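Structures for review follow.
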Structure I
Amino acid sequence: MSKASKPIQSEEELLAQPESAYMSPRQLEFFKHRLLALEEELRANAGETTEHLRETSVVPDPADRATIEEEHALELRTRDRERKLIKKVQQALASIESGRYGYCEETGEPIGLQRLLARPTATLSVEAQQRREMRQRQFGD
């Protein structure tokens, strides 16, 4: 396997790439692997939640029962956020396949490796995201 086709193994190696290599096949493969691992982790968490919620225990003390119900509600809210994140991961994987990954959906400019490392599902550059948040604050959601 030649050096050019060797997969990128670390964030440091990714960041050491020249700017001209932005969203090269090797970089896309790095992010695809990272997104697939994230999706697998989220799905495993969902399975654990399902199992945990199936475990029904009869607790006579009302305070203990309320605590358990609150824990279940918190767990369900967390899983709902993770379900939404799975959808974003799948959209990011689709954008890798279509060649749009890594580019701002509003401006077409590169999102940047640092931002994608922090948030691999990002679809906007930092500047475009800030503009969107400012509009949301001014005009509401």
Structure II
Amino acid sequence: MAEGLIAGEGFATDASIIKADAQRQRRVAGDSEMNWGDPEQAARPVREYLAAPEEANDPKTPPKAISLTDPAASWTAAPGGPAFFACSTSYLIDLEAGIIVDVEASAVNKAAEAEATQIMINRVEEIFAWKPERLVGASH
């Protein structure tokens, strides 16, 4: 802002669905009892999933499917067509300059994307003391 590149007066937010590196064949039903094996031998996404607080991995409504290689990925058919595992990447963009000021990954659903937007707004306010007067969002 000091250099005049970013106004900080208004932000836009949008989310993109990013296909996860997780095979359809390596999925189980979301309400299945899972044996993750030895966490020390597991891939990084599985270790991170297992290290998260238990309530973060235990939603009120279990997901339809869980990837055994990337359990944080969402099973979705959001863009149309066959379902696949994906994550949502949300962007917070300065309206005047068109510059991305923050990014946050989340599950692929409206509630998680809204929460990601709130996290980004809070973060830029905390770090840069920017509090936008207006927020523009896109709906898909």
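As an exercise: helix-only ellipticity at 222 nm (-39500 (n - 2.57) for each DSSP H run of 4 or more, over all residues; to 500), calculated from one structure in I, II, equals -22000. Which structure is it? Considering all the candidates, the number was obtained from I. Look at relative contact order in percent (Cα under 8 Å, 6 or more apart) for each of I, II: the largest one is in II. In this comparison of I, II, the computed figure 17.6, 54 for Rg and Dmax of the Cα atoms in Å is attributed to II.
Quick note: the coordinates plus some simple rules give every number you see, no bench work behind them. From a predicted model like this one, the values you see are computed outputs, not experimental measurements.
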